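Each in structure tokens, the structures are laid out below.
Bear in mind that the values in this text are calculations on the coordinates, not laboratory data. This is a predicted model, so every value here is computed, not measured. Cβ atoms are built from the backbone, for glycine too; each structure is taken alone.
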Structure 1
């Protein structure tokens, strides 16, 4: 049992994977409010759900009265983090990174209150003005190559005989300097991050100790992965974006609604703010009853990421389709002439492609042949792909697999 509310909360929910001197930071946080930060990579114009665990950590920090800093890596993104990468990243322009940061900011209003204690900073503001020789003298002299070679992000690349450029090696120095800069200018004593960032964070702690002779602290969280071992946040159909401009509320909701049974309890702990005793009850549901837990999971995560109105809208749409078998106008819907259906001028493959339920016509044909398509909840495996028999209907529901749905209205 820890003394500080924040450490107790994140420990009970499974956020802690590694930590440095957690007893000391727990003691400090039990007596005073602190400033802590997490870095985010602005190489895309939005964050996907692979960043959700880190956003929840910042949310809990603010909830318990501490000061969270969300650090956008506008400077470090010009180099690229080698952690978990097999090759050098493509270079982005400064203008592109700035646009990405502005776009990402719009996704974060539901997580943190930037009018109070929370801050968004961009490390380009202090890294861009660094003199290289001065930087090497004050930072490079305090970080050893010996230590850097022991980190997994480096070892794995070298063990696979994949090139690791000097440019990427400098990334570790820049991230360490970020922690030093935030310590000196914002009294930031704690860095949080994913477990793949452990080595980079420890470099920062060492730099602060050698430069200022002061203690600082680290807590990393476990990486959440898909069934195939890849990082959470991306699927075969694309990334699960937090911003509703890039992924509809319904599709976002359904991603969580289709969570594997064995992940429900863990996701409720990490990605919602439901009380732990209630999570215990929801986690114990089995069979068909666990679907109720999944609905609650999807609703709560959508509410946290996109607001209550979006969550209500997505829940309503999902209920209409899966429970009441009616069309919701917010779901992917196209109007098609009934005559075209009758004259076979448009068939099932055309419809699936029109609704963007697959990436290509060949994929549509494969999924039909394998029995992965339903029309009005009836499995279809006919070879001619004609829709004539459905022409008397006013609307047609097309399902591809368990997750993709579209509607055709016949005019």
Structure 2
């Protein structure tokens, strides 16, 4: 694949926005769940699965979705993902039972993972070599941007039109963005940017990827990050409402601010790469920042204001991990034909952490009888990122980018 001499920022933004749409679908259910449960008789268990089934889908099917993107084409898989998100949201908006709603979230989960593994390939095609790492760093903001926007606007839209109408509106707008992506992004077959026919089959792509030590290290490091991230997101709203008596609206806004603080961390990595810092160094900075701030966040001796500011700092430093990991796919991939598969494996590592984090946090808090003791889980995960980064430093030295 020949890189363009000049970055097509319009195509980068379209692919980025596709990821933001996918992340917004991911984030809309938790905020709207109380309203949904007032209209559909669903149990707390089914309600929990409505929120977490995305993580299960990503953990199980991430690498498979990635290899389909490599084999069938990133643009086709991205379009399929947006279409699946639209379909799932439409079914959810029409659901009359918890089972149908859960099915709709499974469908949306497949759409989410399809976009997450294919959109960065579209960004790679649109970016010049000089802007490649910066563009991939920008891509890593899709999750915090989408989730933060969803946390802010879902309550407003649900209050204004009801959750069913909002689900259907989300379906329609996603379908419109699919049309824009179809019209305005490179399929890899245009003149001057020709993608060779796939060299490997689906199973061979997967086998090549899982034999790559660098892919394993970055995927595990991503999992250590999401264990901490999702744990904080699980703890913070409960703490604000149950321990400090804040309203749901105030809690949603403050939590959205913490999520949004992740974005400058994502972007900082791209600039640090331009200044000559290595991927291992940015991961070490991220892990150290996460560990130090977590010790303060879960310390009852600190004031609420100090702890909230530490939450913002935690989110910033945390954002450097996905910025470092996801932009590393073209470096650790065995060949350019496995970049999507590598993305899928990294997303699997991320979703594994999302599944393990909240129950581990809850078990530790229950066993010790204190939220404060959960800081040791956060510190251990932060140390895990540092160890992974040191191992990666020994492995990755001067590997070329696969383009």
Structure 3
């Protein structure tokens, strides 16, 4: 019977050839997503529209990306169950490269909105299949470790990618970093094409049709485990979007932090992200996914409401965001390893499609709501709503999720 590669087999393979392309792709995907937030003031100033886009309109840039990503990953998830993750990953990374290059033509708000939506579509081809590929290739008791290392690409994006992108954008325009990221992920696509094997796992043999795809998702949602996983991913990205999307803008406008200082803050915060990602993945392999997720969520829910009281300048902002990113990153490895174990191998792509789509719907809702909250009541309400979403995550993990085993 086909199964995930066991420990002995995985040890014989060169993990470097698997992890590096995935790491580089994660680095680029996270950079091109999260760099939008610190670039919002620059985007607002450089777009050639007759009137300056409002904060709400800027929030819709995140919503367009997230909604198209959600639709894309719902379609591609079942496809990857039938054709294999390798092909989808190679095509997905190539598509992302093309869409990032298209940012060079975005001179008006409307064209930028379209390009961000197309980028979301391309990232949807890649995102769910990446996590499913890790689930196919690595045994369950090593998935936290593998995912933790791969997701340090997000942390590296904070340490290297985002500060470099900010400086690049201030020198050559906000389009420049997206084009540079396009070149990097084109390299990742070639590496995946040359190095990735197709793991020996079961394929879904059901015919691919709209009815079959819809039935697959209906069956998953009837199952308590996958349903809880989708809710969990929705809340994860909802909390991220509510707090972080306008956080850099608030630091610049209300606290007086400059663009150069913001780049430094992301460097230091990214180190915390690296630490949290690695520690969370390793601890979850030993102690279980649920305890780490609940602990990190509760700590975040307690900490976030103190942001406006804590942060008075660069030093306090750096300490605060570093702690937040450590706790937030501790959730990454456990939640992704958890999601790969909630359904059978032949449905893993569909499960990840459902989870990623749910997360992107959460992010899309969050960025739209965050823009409205920031523009009207103020950033404090962004923080409080983010804290509530994090607390709900802890409740869902505690009440609705069972700790999986290798079987």
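When FRET efficiency 1/(1 + (r/R0)^6) of positions 135 and 359 (r between Cβ atoms, R0 = 30 Å, to 0.05) is worked out for each of 1, 2, 3, structure 3 gives the greatest result. Here the criterion is FRET efficiency 1/(1 + (r/R0)^6) of positions 311 and 391 (r between Cβ atoms, R0 = 25 Å, to 0.05), and among 1, 2, 3 the highest value is seen for 3.
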